[in-house]
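Alright, structures below, take your time with them.
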Structure I
Amino acid sequence: MPDLISQEQHRAEVTALNHEIYRLTKQIEETERDRAKKSAIDPQDPFNNPTEYHSYNGDYTEILPQITIPEYHIDLNPCYEERKRIKRYYSAGGWCAILQFILSIFAGTAAIRLIMKIFAELYPNADSVSIYTYIKASSILIGLNMLIYIFSNVGIGFLGIKISKTRFSDLIKTHDFGLGNAVQYCFIAFFIWISSTFISVGLGNIFDKLGYSIDVSDTSGLGVTALGMTISIIYHCVIAPVTEEFFFRGALLRLFSKSNQRFAVFITAVFFGLAHGNLRQFILAFFTGIFLAHITLKHGSIIPSIIVHMFVNTFSTVIGLFDFTYNEQIVLLRVMYVAAAIGALMLLIFRVHDRVPQTTPAQVQRGGVIARGTISVVLAFTVQIFYGIYLVYANSR
């Protein structure tokens with residue numbers, strides 16, 4: 001009997017020991033899973049950058065598949081394959097910028113010459129100056145410009161979106177955005193517009209003293225007919241904001257933000273400014289472009305930037321339609337300065353919680369460092385810079 005009791009106690013001890021071993025094994029496995037999970041790289045945040053908008057990021061395994069390996073560590077400098085894949089997206093962005101520039105500038109020039117040739121054959125007694133004046137004053141030139149810019153922005157934009165592997169729904173699916181945000185952003189954009197105007201006026205005075213003019217585009221007498229003015233208003237207030245945001249914040253921002261959002265914000269703002277073809281508009285477009293790219297990243301959509309872009313263009317277009325008296329100008333300026341002051345305050349409030357993303361040391365090596373070695377990016381920048389210089393020189397002779 002004592003032997004039987006001893007055997008039962010022994011079996012109970014073995015069972016208890018097995019349970020304890022099982023419990024410890026499970027605990028070790030769970031600890032290992034937690035450790036592996038903590039050490040694993042987040043494909044949406046591969047550089048562990050808390051200042052970036054991770055919901056906007058794509059899956060970095062497209063660039064560096066190795067990050068799924070447990071305990072994998074991203075080196076400070078990208079390996080050959082990683083650099084090659086990043087450069088592929090940057091190269092696509094550069095070529096898109098070049099194609100958009102060529103289509104919007106040179107295709108427009110070629111189309112104007114073709115139309116003038118047709119009019120010259122239809123009206124052989126008319127000189128070229130009279131023909132161009134008529135085309136410019138009617139709806140023909142403004143309508144032609146609108147069609148060319150739609151084709152260049154949307155057509156090349158679709159190409160860029162396809163290369164960036166972005167779904168169209170991802171461009172318009174907006175989060176954390178409401179009426180309050182829209183009002184705040186419009187006031188901020190208005191402040192940027194006023195500030196940029198002061199800067200451009202100052203630079204214009206400096207260039208004038210040097211014998212050069214930064215006013216390279218003459219829009220006087222453009223689309224003065226009823227139809228021409230209607231097309232102009234529709235284009236500047238609706239078509240341009242939608243198509244430009246589709247191209248610059250929809251396609252280019254996606255292509256350039258694969259590994260460094262801050263770099264993407266600034267390079268797309270530069271190309272946005274250069275696309276306007278003159279220094280005055282470059283200043284406004286550059287600073288506004290930074291803000292528009294920022295809110296696109298924040299809300300994961302081009303809808304907020306389209307709304308703000310529409311507001312800026314509509315305001316500048318509408319006030320240009322009226323011939324204000326001196327007293328009306330004084331009142332308008334006071335209202336604008338108050339609105340700009342509100343915008344400045346809202347910008348300060350905005351920047352308390354939302355700043356342009358910063359970069360980690362590893363991201364620095366994957367942003368401008370790679371872009372400077374990308375032929376299409378350098379070419380796109382250089383061509384548009386020299387074109388702008390040419391316009392200033394040609395207009396000042």
Structure II
Amino acid sequence: MRLWRGGRLATLAGDSGWGLIDDGALLVEDGRLRWVGASAELPAEAAGAEVVELDGALVTPGLVDCHTHLVYGGSRAHEFEQRLLGASYADIAKAGGGIRSTVAATRAASEAELLASAGKRAAALLREGVTTLEVKSGYGLDAATEARMLRVARRLGDLGVDVRTTYLAAHALPPEFTDADAYIDAVCRWLPELYGQGLVDAVDAFCEHIAFSPAQVSRVFDAARQLGLPVKLHAEQLSDQGGSQLAAGYQALSCDHLEYLSPAGVAALARAGTVAVLLPGAFYALRETQLPPIAALREAGVPLALATDHNPGTSPTLSPLLMLNMACVLFRLTPEEALRGLTVNGARALGLVDRGRLRAGQRADFCIWDCAHPRELAACFGHNPLKERVWRGKRQQEQQGQA
């Protein structure tokens with residue numbers, strides 16, 4: 001048993017407010033929070049625990065990055081220049097760039113090469129406090145490469161982070177297919193085998209005019225439902241395709257992007273309890289002007305999550321802390337909403353209820369920061385105040401010793 005004491009805890013334990021406890025303490029046993037509260041009220045069972053002094057540092061739940069594309073080959077920095085010269089995301093995709101260019105590079109990369117590059121990216125996220133990480137496939141678009149990507153994603157857990165894998169073969173039409181419906185047949189055919197290998201935790205798709213229609217996405221979701229897998233959706237990023245209503249009908253864990261979400265879509269997410277995942281990195285990198293309907297989502301009570309959306313083309317960031325700031329500046333979230341988006345609501349977007357808050361019974365995943373107040377995490381950018389990351393009750397150096 002280990003006791004962390006003498007810190008300022010931002011527990012996020014309720015449905016609103018920071019849940020601050022000054023001179024707080026956390027008692028950890030077997031990777032879980034056994035007790036959380038004021039140091040002056042420690043239970044008798046803490047008497048024999050190993051003590052770690054927090055010296056007034058801020059403690060928050062560990063960060064949950066619920067939407068990433070960490071595993072891929074190649075670079076798309078040239079597309080950054082193309083967009084600055086006036087090309088749109090859709091223009092680049094139609095010319096064979098975008099996702100398709102990353103598919104070619106990913107197919108050409110070995111499993112070892114993919115693991116080496118993805119491991120560096122994951123390590124950067126961990127250095128800013130991430131304790132749970134989602135990783136999507138979708139840059140293989142054939143059975144062998146999708147499997148390779150998902151195996152690599154699983155192996156990232158050796159770094160000392162929980163990894164949730166998402167099957168995103170319905171990401172784009174690969175060059176060897178001219179018929180999107182035929183490709184969706186293949187996507188549905190590959191899924192049971194990958195699931196049987198223990199490689200898939202959820203299923204995602206890209207519902208957009210440059211990707212797949214709601215009818216095609218529905219076929220993928222039906223295949224997921226037959227296996228008992230939860231679904232997520234890239235929805236309403238570039239146009240309103242009604243994807244959010246479709247996903248809500250399948251009780252989707254989350255819909256992500258949502259710049260063009262309609263009032264009907266907001267209502268559907270609210271009814272289904274689906275999380276809205278906001279991705280300010282992509283909004284910023286693409287210089288979008290259409291804001292997600294934040295006020296309507298708030299009013300409807302839709303949980304707001306936040307993620308890096310790390311990918312090589314449209315959100316090449318590895319800074320969850322920067323996403324806190326961007327969410328506040330670009331989307332006008334409050335600092336509390338932003339932090340909840342990267343903790344408790346990020347966990348909800350992955351179907352996880354055992355993390356994201358500091359309270360008894362939760363996973364002992366937390367971050368220790370050189371800050372006086374949690375709002376500082378969102379207010380400042382370009383620096384990293386993380387002092388220590390604790391995952392499953394293990395300190396950073398202990399995690400490194402295991403990796």
Work out which structure the value 20 belongs to, where relative contact order in percent (Cα under 8 Å, 6 or more apart) was derived from one of I, II.
-> II
Can you tell which of I, II yields -22500 when helix-only ellipticity at 222 nm (-39500 (n - 2.57) for each DSSP H run of 4 or more, over all residues; to 500) is derived from it?
-> I
Structure responsible for 199, with volume of the Cα convex hull per residue in Å³ calculated and labels I, II on offer | I
Compute percent of Cα pairs over 18 Å apart, for residues 196-347 alone for each of I, II and report the one that scores greatest.
-> I
For the read-out semi-axes √(5λ) of the Cα gyration tensor in Å, for residues 100-211 alone, a value of 25, 15, 13 was computed from one structure; give its label from I, II.
-> II
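Bear in mind these aren't lab numbers, they're just calculated from the coordinates by the rules spelled out. Everything quoted here is computed from the prediction, not taken from an experiment.
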